[in-house]
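Here, each number is a calculation from the coordinates, and none is a lab measurement. Just so we're clear, the structure is a prediction, and the values are computed from it rather than from any experiment. Cβ atoms are built from the backbone, for glycine too; each structure is taken alone.
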Structure P
Amino acid sequence: MKNIANQINQTIEDIWIILEKREKDYINFKINDQQYVLLNLIIRRPFTSPTELAEKMGITKSAVSQQLAKLEKEDYITRKQHVEDKRTFSIELGEKGVLYKKEMEAFHQQVSDKYHESLSPVELTNMLSMLQKLRELFE
């Protein structure tokens with residue numbers, strides 16, 4: 001049984017590495033790994049605060065702020081000050097961020113198309129169920 005668990009872990013890792021590399025090759029924006037993660041979190045959770053991003057990534061707010069400043073300088077994001085509380089701000093996509101999001105969505109559509117070409121609806125449903133159970137084990 002341990003061997004199967006190791007094979008599952010290795011397969012998940014292999015898939016992640018393949019998809020990560022292909023996504024970066026497809027999207028082809030010049031950002032570092034932390035900026036990549038930040039941008040993807042911002043796309044998935046619009047109007048997120050820097051504190052929330054730091055907590056989600058498990059890094060300091062200072063590290064997040066440094067990367068956000070670089071992303072803002074390159075127009076991937078914009079920071080909007082809250083009307084009620086001037087000490088806080090939310091993060092939204094800038095012009096390059098919107099282009100990045102469109103490229104990412106196109107890549108994800110290609111991946112989705114590959115799933116549907118190769119797997120039946122039943123296989124897709126079963127795979128999703130199993131992956132959700134795995135995620136629950138680790139949450």
Structure Q
Amino acid sequence: MSDQLSMPMQKKLQWSLLSLRLGVFIVMLMWTLDKFVNPGHGAAIFEKFYGLPSVSANLFYVLGIAQLILVLAFVIGYKKRLTYGIILLMHAGSTFSSYKQYLDGFNNLLFFAAWPMLAACLTLYLLRDADTKLTVS
């Protein structure tokens with residue numbers, strides 16, 4: 001794909017994909033850090049949106065470590081097919097599990113921010129081979 005683009009357009013695409021990757025990373029990093037800072041919040045989310053009651057704080061620390069490794073690999077562009085794909089699936093699961101909030105949209109406006117982020121995750125996954133700015137690969 002990048003062979004077909006002019007050099008200025010290719011540079012714009014690379015910078016655009018980097019900005020999407022950094023934006024998604026910031027959100028995912030905050031969700032990850034929340035597992036360490038406030039595991040009770042994570043437990044409440046898992047119970048309300050995923051139907052998983054009584055998740056222990058220790059499990060959130062383990063999930064937090066795994067998620068931290070994933071988001072760091074994602075932000076440096078390591079194994080893009082895998083890391084971008086997992087990030088896309090995680091965010092899609094989060095977005096779709098919140099469907100009840102969309103039914104009462106005006107009382108849950110912030111939930112709608114998940115949709116442009118989902119679009120960014122999908123864009124990054126589909127254009128992962130063109131996302132080369134500041135990646136390890």
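Tabulated data
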{"quantity": "Origin of the value 33, where relative contact order in percent (Cα under 8 Å, 6 or more apart) was derived from one of P, Q", "calculated": "Q"}
{"quantity": "Given -0.86, -0.93, -1.16 for log10 I(q)/I(0) by the Debye sum over Cα atoms at q = 0.18, 0.19, 0.24 Å⁻¹, for residues 30-109 alone, calculated: source structure among P, Q", "calculated": "Q"}
{"quantity": "Per volume of the Cα convex hull per residue in Å³, the highest-valued of structures P, Q", "calculated": "P"}
{"quantity": "For mean count of other Cβ atoms within 10 Å over residues 14-21 computed as 10.6, the structure of P, Q it came from", "calculated": "P"}
{"quantity": "Origin of the value 0.85, where FRET efficiency 1/(1 + (r/R0)^6) of positions 78 and 126 (r between Cβ atoms, R0 = 25 Å, to 0.05) was derived from one of P, Q", "calculated": "Q"}
